[in-house]
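Below are structures written as structure tokens.
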Structure I
Amino acid sequence: MHKLIARFIARHEPRHDWRVHAKSAAATGAAVTLIGYLSAVTGLPLLLAPLGPTALVIFGQPDSPNAQPINIFAGYFIGSVLAVLAMSVVPEPWWLATLCVGLVMLIMLVLRVTHPPAAAVPLLAYGAKVDGLTLFLVLLLACTLLVVLGMVIHRLPPRRRYPLPLAEEIEKE
């Protein structure tokens, strides 16, 4: 097979026991269901599209840098702040939301706190016309819930480390 084609179809994720995958899928579904339930009970717009991929990386890829709490909270904070600032300056044009996506990505990359789902926050803010403070608080609440659930769920068998220890802690092991 041609090497270029092989690069496109090669799988780079490590193999895991089926129980790890089943636990990850069940935890992701349960976490998003809980967020949906809380949204229905409270009336807050908690069930936001970027939270699905956030749950996926927390429960399915807990050793990814993208799943670490600093990346999640900082990514959504950056996305929320830029979306609110952009909407306060120019509330209508769709192209400003697309520029914000690129700017959110740039800032996350420079600060080394990349969380890809957070790059969608400007699109969400412009599309849903969500109040800035509400958007920020809803994302903070949902992310806190997901991270705490991740910490609890990953302590159940089959166990996985989450969040990842500091590099200094790994060297001591």
Structure II
Amino acid sequence: MSSVTASNPATSCRIGLGYDIHKTGPGDHVWLGGVKIDAAFSLVGHSDADVLLHAVTDAILGALGDADIGHYFPPSDEQNRHRKSSDFVRFAAERMQSAGYKIGNVDCNVICELPRIAPVREVVRESLADLLGASKSQVSVKGRTNEKQDAVGEGRAVVCQAIVLLVPAT
């Protein structure tokens, strides 16, 4: 199936699934949904390691039948070192709009022991909605744990799953 383009206008809804994981490392904050959150660690990555924005970016690109985030922003490219992940999600949102789509809704699971998601949920939802040109009511961010199991449960990694529904913009 070819990716959706302006010459192949949006005629039906499309669903995309995104996933990302980053190891924890030394530091004092994490980026989540474009929001800087105090933490006893940071996430390790070539960019700012915003696991939520990476998953959402891949979900949008996937819904469009497009390549993944690594294709457009490879970690081997030094221009992407410490790059803001908001650039990635804006890129995906622009491709979505060019293809004639808009966000129907986005649903995210952030899986980690820390930081706690509940205290920052609303500010993260607002930030993500703003980045996507959507309303806050179209964005869900939920916190989950791995019940102290595996690398995530031991606090050695943070995972995000994201699913998006794209609907025709017209």
Structure III
Amino acid sequence: MLLLDESTIHALFRNQNGDDWIGGVHMVSKFYEYVPFTLHGKKYIVSLRFPNYLNDIGFYEDMLLKAVDGGYFIPKRDHRIISLLSIDDNYSLSPMKEIPYADINSLLKILFNAILSYNNSNSYVNQYFFESVSNLGNLLQEQIPLMIPKGNSVMFHDEISPPLYGFTIVRPI
């Protein structure tokens, strides 16, 4: 569990407008950038973590992802690891809990728009990975192609072993 101070939470959500809202990209450390969002008025954060190897933590091999064939998937240098975080009343962050089934489509739309917002301001970063023990990975694969802006595409990395999932946003040249 990570604790943020009240002023940081206030800064992240300063421009909140409405119950379903997506904020801008904010660097909160040399390891993380956050995109704040609300779903039905509750505050959440899309956390985008830089690869540890780029921050002189661990070894290059640590960023290789296990593949379904027993080998490895080698990500691009500039990729991000996504986590969804909930914010409680004490300003602590924890992994997002299960949400009601009725809210899944709204969450997927907000999540993907938050990632597109991040990608728009960091166009060189177009590869994203996340861990999902629920059905979120499969739901994203079904729903994202319906949400991608015209002229763009998404390539899912089916060769990665669950519970990890990944995709690359492909934009026209």
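Values quoted throughout were computed directly from the atomic coordinates according to the rules given, and no laboratory measurement underlies them. For clarity, every value in this text was computed on a predicted model and none was experimentally measured. Cβ atoms are built from the backbone, for glycine too; each structure is taken alone.
State the single structure among I, II, III that was used to calculate percent of Cα pairs over 21 Å apart, giving 49. Computed on structure III. Starting from the value 26.0: which structure in I, II, III was mean count of other Cβ atoms within 10 Å over residues 57-64 calculated from? The structure behind it is II. Tell me which of I, II, III gives 23.4 when you compute mean count of other Cβ atoms within 10 Å over residues 73-80. Source structure for this number: I.
Tell me which structure, out of I, II, III, gives 25 once relative contact order in percent (Cα under 8 Å, 6 or more apart) is calculated. Write down the numbers at each step before the final one.
Values: I: 25; II: 32; III: 20.
Computed on structure I.
Assuming 26, 9, 8 is semi-axes √(5λ) of the Cα gyration tensor in Å, for residues 113-160 alone as calculated from a single structure, say which of I, II, III it is.
Numbers: I: 28, 12, 7; II: 26, 9, 8; III: 19, 13, 11.
For semi-axes √(5λ) of the Cα gyration tensor in Å, for residues 113-160 alone, the value 26, 9, 8 is produced by structure II.
Calculated for structures I, II, III, distance in nm of label points 7 Å out along Cα→Cβ at positions 105 and 137 is largest in I.
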